[in-house]
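Some structures to go through are shown next.
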Structure 1
Amino acid sequence: MTDFTLHTYTAAEPGIFVNSYLLECAEGVILVDANLLVSDARALAARLSALRKPLLAAFVTHAHPDHFNGLPYVAGDDVPVYATAAVAETIAEIAVPKREQWRPLYGDEWPDRHRVPDHPLPLGGVVEVGGVRVEVRDLGAAESHADSYLLVGSGSRRVAFVGDVAFDGVHSYTADGHTGRWLQVLDRLTGELDGVRLYPGHGAPRSHALLADQRRYLLMYREAVRRIAGGAATLTDLQKQELTDVMTRFLPGAPLSWMVGLGADAVAGELAAEGEPAGAEPVRTASV
């Protein structure tokens with residue numbers, strides 16, 4: 001297996017500090033996730049161009065715009081874009097509604113086009129690109145409606161690109177309303193990724209202790225929503241502010257605190273549904 005050098009491009013706060021990764025090997029470069037805003041996607045493309053090697057393939061970890069929006073600006077039509085089938089299908093479903101929702105706010109910074117991954121992979125799909133082995137592992141719904149992670153190996157080196165299954169040092173996005181399933185995924189990954197260096201979608205690379213920190217955050221968030229909502233499926237504006245106050249005390253100094261209130265109703269609805277009789281189908285909430 002070919003060794004690789006890892007380069008990270010991180011957006012500033014308007015681009016919610018999202019990471020894109022460039023894996024440089026002898027034959028070319030592999031892209032993992034493509035950023036949110038047009039300016040960041042173009043800066044990422046410039047970073048790629050500076051390496052003076054061709055882009056061999058791109059991978060998308062999950063179906064949120066801050067990870068797929070930039071694809072048309074970085075990956076040419078001749079570059080294969082890989083993702084799990086569920087991630088590709090979800091991107092195809094949400095990309096246009098997301099643009100209609102957010103372009104009035106972001107203007108020309110929100111891309112006017114999108115690209116759906118055109119190489120969907122089955123469960124546990126493995127691809128070798130430029131001598132680098134990339135295993136794409138499907139996780140189902142967790143932080144988003146369709147999550148996965150990439151296990152990348154080269155010689156004895158193994159790293160995992162975990163997307164937004166775990167955030168480092170910023171508040172988490174919970175507005176897709178799958179926090180119960182997300183906790184189950186974290187329990188699963190604690191075993192699978194023991195000893196593997198983790199590269200998150202937001203924050204710095206860490207050991208698998210990152211997963212334990214994310215689990216604590218979600219448990220705290222769910223308990224705070226449960227207490228404040230008192231069984232209701234939504235929170236008032238004052239209750240959302242109370243929740244934000246609780247979580248900012250739990251994670252002092254962390255940016256993106258606006259995401260705390262953003263996910264409040266989704267998680268309140270999720271918790272209310274968990275209290276329904278066994279077999280009840282939880283409502284799928286609209287993601288942001």
Structure 2
Amino acid sequence: MRNQASIAALLSLAATAAFAAPAVVTDIVPTGAMVQAVMGELGEVRVLLPQGASAHHYQMRPSDAQALQDADLVVWMGPELAPWLDRATGNLAADAQLRLLGVEGIKLRSFGSAGEEHDHDHGGHDHDHSHAGTDPHAWLNPDNVGPWLDAIVASLSAQDPENAQTYRANADAFAMRIETLDSTLSQRLAPHSDARFVVFHDAYGYFTEHFGLQPAVPVSLGDASTPSAARIDEIRGQIAQSGATCAFPEYAHDPALIDTVIEGTDVRVGGELSPAGGDLAPGANQYEALLTAMTNTMIACFDAG
């Protein structure tokens with residue numbers, strides 16, 4: 001009887017292993033939220049970027065390298081957002097990683113044409129750089145969620161066909177939630193379509209275009225690099241011309257830059273924005289939480305006038 005029980009236990013463990021979901025690693029909270037929503041209770045997604053870290057300039061830890069080595073699938077935006085992951089994923093097989101910015105059917109935008117040539121301050125030296133190329137903050141347009149969910153389902157199902165139906169059902173339920181949220185946020189933001197505002201860095205183009213807002217005036221460029229003195233003077237002029245009423249600091253970045261560019265103006269300082277969800281712990285509901293928090297923060301400042 002004892003031998004039979006042992007054999008049954010081993011068979012049970014083997015069956016569990018056979019149906020185990022892939023081990024998945026992602027770059028940032030919004031990516032992790034989408035993958036976690038698709039996986040549901042079948043597995044727990046690992047998000048590499050810790051709270052408070054920059055998606056553009058993060059330095060990987062040994063534990064991150066180990067997580068990548070142990071992963072069956074790495075889902076990330078791509079090197080346009082996270083260059084620190086480019087080399088680490090270079091040796092992965094094509095079916096072991098999913099770069100969301102390369103998914104067919106998503107809406108991509110380039111950084112705005114206005115003021116594309118700016119100065120950066122690198123180690124105290126000014127250099128000219130072209131602020132061009134693909135804007136990687138594409139998760140801030142909810143229209144991209146549908147194609148991404150399809151790609152995530154396909155990648156997970158290829159490695160775990162036994163749970164393919166569950167992945168599809170979870171993705172469909174998540175897509176419906178996002179569609180409802182999108183409609184709600186659009187209605188809430190519609191009265192503020194003429195509001196002009198200042199942000200810490202050029203990360204909000206997808207959000208403003210999708211929700212019909214005016215383009216934000218960014219202090220720093222899309223990689224969140226430190227602006228030079230010439231850049232700050234330029235932004236002061238843009239703010240004066242724009243008639244901006246609100247300026248929003250950004251989570252984990254120095255708010256002094258915002259204070260500097262609006263000094264002597266009537267621009268109100270709003271709450272912190274967190275476009276990559278750096279203030280959020282990983283979880284399946286955090287994509288919705290991110291979009292909702294951004295909307296709440298903006299409207300609170302717009303309504304304060």
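Coordinate-derived values only; no laboratory data. Being a predicted model, the structure only gives us computed values, none of them experimental. Cβ atoms are built from the backbone, for glycine too; each structure is taken alone.
Suppose you compute mean count of other Cβ atoms within 10 Å over residues 81-88 for every structure in 1, 2: which one lands on 24.1? Could you put the intermediate results ahead of the total?
Working: 1: 24.1; 2: 18.8.
Going label by label, the one that fits is 1.
31, 21, 18 is what came out when semi-axes √(5λ) of the Cα gyration tensor in Å was calculated for one structure; which of 1, 2 is it?
On the way: 1: 31, 21, 18; 2: 40, 21, 16.
Among 1, 2, the structure yielding 31, 21, 18 for semi-axes √(5λ) of the Cα gyration tensor in Å is 1.
Relative contact order in percent (Cα under 8 Å, 6 or more apart) was computed and gave 20; which structure, 1, 2, did it come from?
This value belongs to structure 2.
Using distance in nm of label points 7 Å out along Cα→Cβ at positions 57 and 169 as the calculated read-out, with 3.0 as its value, let me know the right label among 1, 2.
Working: 1: 3.0; 2: 4.6.
Corresponding structure: 1.
Given a value of 11.4 for mean projected area of the Cα convex hull in nm², for residues 65-192 alone, calculated from one of 1, 2, which structure does it belong to?
Values: 1: 9.0; 2: 11.4.
Value 11.4 for mean projected area of the Cα convex hull in nm², for residues 65-192 alone corresponds to 2 out of 1, 2.
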